[in-house]
Structure 1
Amino acid sequence: MKILLLGKNGQVGWELQRALAPLGEVVALDRQGADGLCGDLADLDGLACTVRQLAPDVIVNAAAYTAVDKAESDQTLAARINAEAPGVLAREAAELGAWLIHYSTDYIFDGSGQSRWQEDDRTGPLSVYGRTKLEGEHAIEASGARAIVLRTSWVYAARGQNFAKTMLRLAAERETLNVVADQFGAPTGADLIADVTAHVLRQVIGENGAEQLAGTYHLAAAGETSWHGFAQFVLAHASHKGVALKVAAEQVGAISTEAYPVPAPRPRNSRLHLGKLESTFKLKMPLWQQGVQRMLDETL
């Protein structure tokens, strides 16, 4: 089996290189493509050319425009990468008879209420990022390709920067620390996303009638917290490990969304219902605390 992985240097893409390796030949590309292929993968014609030249059995698209605030003023590029490129990949996958695995986001919802969002709930993105990701979903659906869209939320990884590392740095530098307390979701590790992707892919490739498994699923860690609760958990664990901090977990101030203005509105409710993913693929998602603790142990 040949797997084309796009976005290999992102948080999820980096973990996917590991998780997909046992399944077959993985051709992993970044935005610039690779020698002998068709050029920059942000170019839609080049993207289509690359897929045709490689003729993969599976396309895993971990490439995305994820600079949420910057997207508000960079709408053309955000739309090309988040909306148009997935459409190109889906159409090429349909021509090849290949599977497409694509990642979307909780930002396609308006963040209202307190219930966990289900896959067929009404969408209502608040930002350019959310709107372009939703347009990408629609383009995939319109293509007729065999595709699985995995919506996830609050993604972090040990590699590179993340919210937890930022909290640790600020708590070591400052005397006070305030964090938004009225946005709720589940911190979800890139390693968990990659491992679940590999598990899903094994089933869709090896099962007769797997076309019935195509569709949209919510993929996140179990449980929920606020950004304030997330910060407190991080600082408490770091303190337990002997990290010197000026701000203790219980001293983190709780503030409202309005007190921390940003260009792109954030959904207040990013809780995702996981039942469809768990029942279809026979999974039990771990609590978010397990993944964060493991990431912190590795980082510290």
Structure 2
Amino acid sequence: MPISPSSSAQAAREVVAHRLRDLRKTAGLTVTELAGRCGWHHAKTSRIENAKTAPTTTDIRLWCRACGALDQAEGLITQSLHAESMYTEWRTQVRDGLRALQGSDPRLFQDTQLFRVYSSSLVPGLLQTEGYAAGVLGISARFRDVPVDDSAAAARARVDRSRVLQEPGRRLVAVVEETVLRHQVCDAEAMAAQLGYLLTAGAHPQVSLGIIPMGAPLRRQWPRETFHVYDDHLVSVELVSARVRITQPSEIVLYLRAFEELRGEAIYGAGARALIVQAIDTLG
């Protein structure tokens, strides 16, 4: 079972904090003595050691110099930067608008051959139509108080980005809960168009679409947070407050295990299409 992504990011911060604390103790320095050598208040030392405050690159170099361990600075800096990059607040991500966010990491999509997505709430972005994406992004813009609501332009950019699946060698394996088909995040016409697109998209050879029925018996995995796996190198998890990027191999293995178990719960082909048709019929 995957641990909480936010807890994972905090754990990475704590590893750095504990290493810094161990360096101080090995050097025989008190909290106050180290603070004096670094030129800051002793409370800052305590905050860093307790992972309450993330140390800057300069902080780590000063700390290591004070402890006579400057040779360890670069390794700690790399660890610290990795820990902070795992957890990125959405308010920072959307500062330049939702349109810019769609192209914020172009290399990730260009370099990935196999996209694996599990979603318990929304149609995966790579399978979204423009109308559906505009509805989703409009909700996000209102909730996050984005200065300029460019959700329509962002929706077009999201659809453009999904064309990566048309390139040779690309493959998408998507697993969604049946409830995804029922959450009406846009008007009925756009929702019907989205569901209709799923009927055809699932038939493409480069796309595998599985749907976990609401009445699936004896589930091995309960509905999880939505997550994306890019090849075997990165897991991205979307929380209310942030996006978490997981690169630790042992954690990626857990997400891949969860994905495979969820994929085993899903139905495909004619069974999946029947669930989509039922959802279309409920739109009236």
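What follows draws every value from the coordinates through simple rules; no lab data is involved. Here the structure is a predicted model, which means the values were calculated and not measured. Cβ atoms are built from the backbone, for glycine too; each structure is taken alone.
Below is a table of values for the structure above.
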{"read-out": "helix-only ellipticity at 222 nm (-39500 (n - 2.57) for each DSSP H run of 4 or more, over all residues; to 500) derived as -16000 - corresponding label from 1, 2", "value": "2"}
{"read-out": "If Rg and Dmax of the Cα atoms in Å is computed and equals 19.3, 59, the structure in 1, 2", "value": "1"}
{"read-out": "Structures 1, 2, by FRET efficiency 1/(1 + (r/R0)^6) of positions 193 and 217 (r between Cβ atoms, R0 = 30 Å, to 0.05): label with the highest value", "value": "1"}
{"read-out": "Computed 0.30 for FRET efficiency 1/(1 + (r/R0)^6) of positions 65 and 233 (r between Cβ atoms, R0 = 30 Å, to 0.05) - originating structure among 1, 2", "value": "2"}
